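Enquirer: Structures incoming, each one as structure tokens.
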Structure 1
Amino acid sequence: MAGVYVRGRHAGRASFAREATLHLVTDSSPAPARTPFALTGSRALVTAASRGLGREIALELAGQGADVVLGVRDPDGSADLVAELEAFGVTARAIRMDVLDLAACRAAIDEVTAELGPIDILVNNAGGGINAPAIDVTEEDFERVWQLNTRSTFFLAQHVAKSMRANGGGAIVNVASQAGLVALLLESSYCTAKAAVIHLTRCLAVEWGGYGIRVNAVAPTFIETDGTADALSDDAFRADTIERIAALHRIGEPREVSGAVAFLASPAASLITGQTLAIDGGWTAR
């Protein structure tokens, strides 16, 4: 039987803490498990989920108990990943999503949520850029990078937020980049687009907080994925990158990003919104 603690005249946080401690010591029933990071019962949508960071994020969310919808260009080609996710005991689906075709994305989201239920977690992972001197970037180049990174993030968040608002809230995690925090040589259009994603994250967090929707971002440094393989295969570039990762001096691994995304999506981050978590080994700390 639980012990009883009678608050004295100095009631408050200290008394509450003693009450909780006494309860834990004298209660013979097992204490409930503390699982603030669990995502059991949640449904997550991850864009660009077939490989690289998106794939690792999808696996991380499933490992924490979330059902996962993979937004991919080729759903049939993601059958093996769907099976990996289902091995965690969750429901998984792959839907066709090209984030440059927003109308088709909205239709695909509506179709899968009609089957599985509303999305609780959105991870805007799609993105990409070009490597070119700013003086040579064309309007078409700039517009494509903007649409891929910023336009898609805004309008997919908007669409999913409508159902989140109707269902009492949710969590959105935008995958930005350290390129949105510091200037990178020959990546002006990408830096601009990711900086916009970071500020958009703040704006949506402020505007949608009243609906119970949290909006955060992660800003990774160079991570070992197939998307960075070509650049990092250049020994000089790799050495310079490692040097610039000022504190840890190593290239990141996908799991080091996916864990942070899962945290920001989880109840453990319930008071965190409008923030961008730099996962950069100390690059931006200089």
Structure 2
Amino acid sequence: MSTSPGLALTANAEADDARISDATLIGRTAAGDRAAFERLVRRHQAAVLRFARALAHDEADAEMALQETFLAAWRAAGRFRYDASARTWLLSIARHAIYRRHRRWANDPAPFVSLRELGEAAGWGIEDEDFVDRLVDTEALAGALASLSPEDREILILRELEGLSPEEAAGVAGLAEGTARNRLHRACLRLMTRLRANSGDGDREDRSDRIVAGLHCGEVLVELTAFLDGGLPADRTRRIQEHVKDCDDCERFGSEFSVAVFALREILREPERDEDVEMRLLARLRAEAG
């Protein structure tokens, strides 16, 4: 079956676009090249919209933030720092746009919950043979992510879906790197809690911390995200590996935790493109950018 000339031309144009770097497009944008800017918009608008939706009050608020983000990017292209990625730059602008509009988190601190409580709610100490199977359910994963707080959604999108480094994610979120790592870990635990919400409690065992390889189970729970990210010193990594190998509870929960994070990365990584939103965005940019 032959490919129509129109489809072939579209595919070739997209391939040509992919070969042009973000830095080149931003440089051309700074020089006033609107076509280059529209290529940049089409390349990144879906990811920026997903991020805006995670933080905004509603869909209209998210779309307004999307438009303000790219208007600001057009005007600030000449000040782009080429040691940063375009995606990180755009997400930072989007966050500032939403925060300026609402300052929604400034006086609304979340109640403190200990890591042990979060771990137990997420399934630490529970035998649930069907849990891993539910992680391939795209709808369940998306629903669990959407049910989290804006702060949790933000850090999960930055680190797990956008794949930003700990330093980059912290910079976008306006956090110290250590604080960002801690927030990510707690967000992962709360994601697992949401995924278990409709599955019953499984078989919960009365458990107490064991000391294996010189580590308490609670110490392993605290460092699971850093362990999976390769963010621990080699000796600490080795001791956690030894502990997990000989502790059934930590081995089971660690496996579920790693599969949940991997599923989030792989199943939800690509943002959904909304053509109507893109059309309205480009129309406003063409009308106001200048």
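Enquirer: Starting from the value -21000: which structure in 1, 2 was helix-only ellipticity at 222 nm (-39500 (n - 2.57) for each DSSP H run of 4 or more, over all residues; to 500) calculated from?
Expert: Working: 1: -13000; 2: -21000.
Value -21000 for helix-only ellipticity at 222 nm (-39500 (n - 2.57) for each DSSP H run of 4 or more, over all residues; to 500) corresponds to 2 out of 1, 2.
Enquirer: Now for a separate question. Can you say which of 1, 2 returns 22 when relative contact order in percent (Cα under 8 Å, 6 or more apart) is computed?
Expert: Values: 1: 17; 2: 22.
Structure 2 accounts for this read-out.
Each reported figure results from applying straightforward, stated rules to the coordinates on display, with no laboratory input. All values derive from a computational prediction rather than experimental measurement.
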